[in-house]
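These are the structures, in structure tokens.
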Structure I
Amino acid sequence: MLVVTRKPDESLIISDDIEITVLEVTKDKVKIGVKAPKEVKVIRSELKHARQTNEQSAHISENALAQLLKSHKQEE
């Protein structure tokens, strides 16, 4: 991980077309701005983790589904 110290209104450039700017620093927060092409997806990490968790929770293996259907048929 690259660690960079920046002050408000200072930026860093990633890959020629992504710019990260420090907008404001308070006691417990840092506000940043991201300039990137529209085709670059920028999301907060906690949203990515939540999405992955939801996808894993929603995924049912074929075996589990077959067993569920089998048990349901036996109950009928």
Structure II
Amino acid sequence: MFSPASLTVAPGTVVTVVNEDKTPHTATDAEGKAFDTGTIAGGKSATFKAPATAGSYSYICSIHQYMKGTLTVR
């Protein structure tokens, strides 16, 4: 699961995602267009830039689509 599952940031903020699991994961905009970390190996991290447009963005792990979260940009 994502922790925290909900995150609020300013537009353009660089967000770091840390995979504390042994299994690979992603943090991918559910629409697939605003951001995508790509596959993050266990124990590694990746970054993405938050969208410039304010709003609520649902995201998933594209490998384990039951993992869900929300990025709020404002």
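What follows draws every value from the coordinates through simple rules; no lab data is involved. Note that the structure is predicted; figures quoted are calculated from it, not measured. Cβ atoms are built from the backbone, for glycine too; each structure is taken alone.
Assorted remarks:
- Mean count of other Cβ atoms within 10 Å over residues 38-45 derived as 7.6 - corresponding label from I, II: I
- Winner on Cα Rg over 2.2 N^0.38 Å once structures I, II are ranked, highest first: I
- Structure (I, II) behind the derived value 40 of relative contact order in percent (Cα under 8 Å, 6 or more apart): II
- Of the structures I, II, the one that -12000 was derived from, the read-out being helix-only ellipticity at 222 nm (-39500 (n - 2.57) for each DSSP H run of 4 or more, over all residues; to 500): I
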